[in-house]
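Trainee: Pasting the structures here.
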Structure I
Amino acid sequence: MREPRIRVSALLVWRGRILLCRQEKPGKEYWLLPGGGVDSGETLVEALQRELAEEIGIDYEFPVEGPIALADSIAPGRRPVAKHVVHIIFASDLSEHSLEEVSSIDDAVRGHRLFSPDELADVVIHPPIQHFLRNWQPGDPTVYLGSLWVP
């Protein structure tokens, strides 16, 4: 039986826009909040800081809020499931920093883009949390978004 994978990510806001990372799989392009897997022995925030350094080149400490949301991505079908990811989402406003030099050393990341909240309705995001991203405000209570699977 495979254990669920824990993925931390960050809703990074810069001057009212949200930073997303583009990834590709054969025949598919989609966007993710920057982040990644938690290694054994790492705290959630340590994993988040490491992943943000790898995926977007942010190698300085900054304040984070949260977790602000939790979600599951569970592949449908037989048990044990082929894939189960537990998403733990944090947030930070990086408006005081420059995002001009955003870069990645992660081969899976194919690009970055800042989106206005209004643009998110038409963007393919994994997991599909567009509504949450458009509506979240600092200080909102932590929310469980449910089981959200996108093939």
Structure II
Amino acid sequence: MAISFKSVCVPRVTMHSTTSDVENVFNSIFGGDYVDHVDKHETLDSKGTKFQVMFVHFKQDLPATKWTDHFYQKLDADTMVKVMTGYKEFYWKVYYNKSTPKVPHIMTAEEEANLEAEKALKVVAVANSLASAAAEVATEEDVILSACD
């Protein structure tokens, strides 16, 4: 019986790894040429470090083997599998790819209203953050001035 899942997500891959590296790791694990392609997205973490998010898309159903069964069962049970990359102490956390394909279309009135509401919430959040920061600065200034009295 074949195991079927279309793709998986590796949410953090260092910049020195290529899509070919990722493809080779998965093909090696599953013992065949099962990776159709790997999509990548470069991004930054909160500290400004560049990294990649990779999406591994499979060509066909994977054959039921010891490793594919283990991989599939672990994904189902734990929603995450740690995959050793071949380098000592390095592994990737792998998840089901739950993203849905984005289909180009004409924006509906509901989608436009939701988008505008999200923008408004972001503006309010930024304004509140700035007001809070200004209040903290004023408070610190007041403490400094009162210490001089």
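Please treat every number below as a calculation from the coordinates, not as lab data. Values in this document were obtained by computation on a predicted structure and should not be read as measured data. Cβ atoms are built from the backbone, for glycine too; each structure is taken alone.
Trainee: Which of I, II yields 15.4 for mean count of other Cβ atoms within 10 Å over residues 16-23, as computed?
Mentor: II
Trainee: Any idea which of I, II comes out highest on Cα Rg over 2.2 N^0.38 Å?
Mentor: II
Trainee: For the read-out relative contact order in percent (Cα under 8 Å, 6 or more apart), a value of 33 was computed from one structure; give its label from I, II.
Mentor: Going through each structure in turn, the value belongs to I.
Trainee: Ranked on FRET efficiency 1/(1 + (r/R0)^6) of positions 8 and 112 (r between Cβ atoms, R0 = 25 Å, to 0.05), which label among I, II comes first with the largest value?
Mentor: By FRET efficiency 1/(1 + (r/R0)^6) of positions 8 and 112 (r between Cβ atoms, R0 = 25 Å, to 0.05), the leading structure of I, II is I.
Trainee: Looking at structures I, II, which one was log10 I(q)/I(0) by the Debye sum over Cα atoms at q = 0.21 Å⁻¹, for residues 64-119 alone calculated from, given that it came out as -0.85?
Mentor: Label of the originating structure: II.
Trainee: Supply the structure label, taken from I, II, corresponding to helix-only ellipticity at 222 nm (-39500 (n - 2.57) for each DSSP H run of 4 or more, over all residues; to 500) with the calculated value -15000.
Mentor: The read-out comes from structure II.
Trainee: Here's another thing I want to ask about it. Comparing mean count of other Cβ atoms within 10 Å over residues 56-63 across I, II, which is largest?
Mentor: Across I, II, mean count of other Cβ atoms within 10 Å over residues 56-63 peaks for II.
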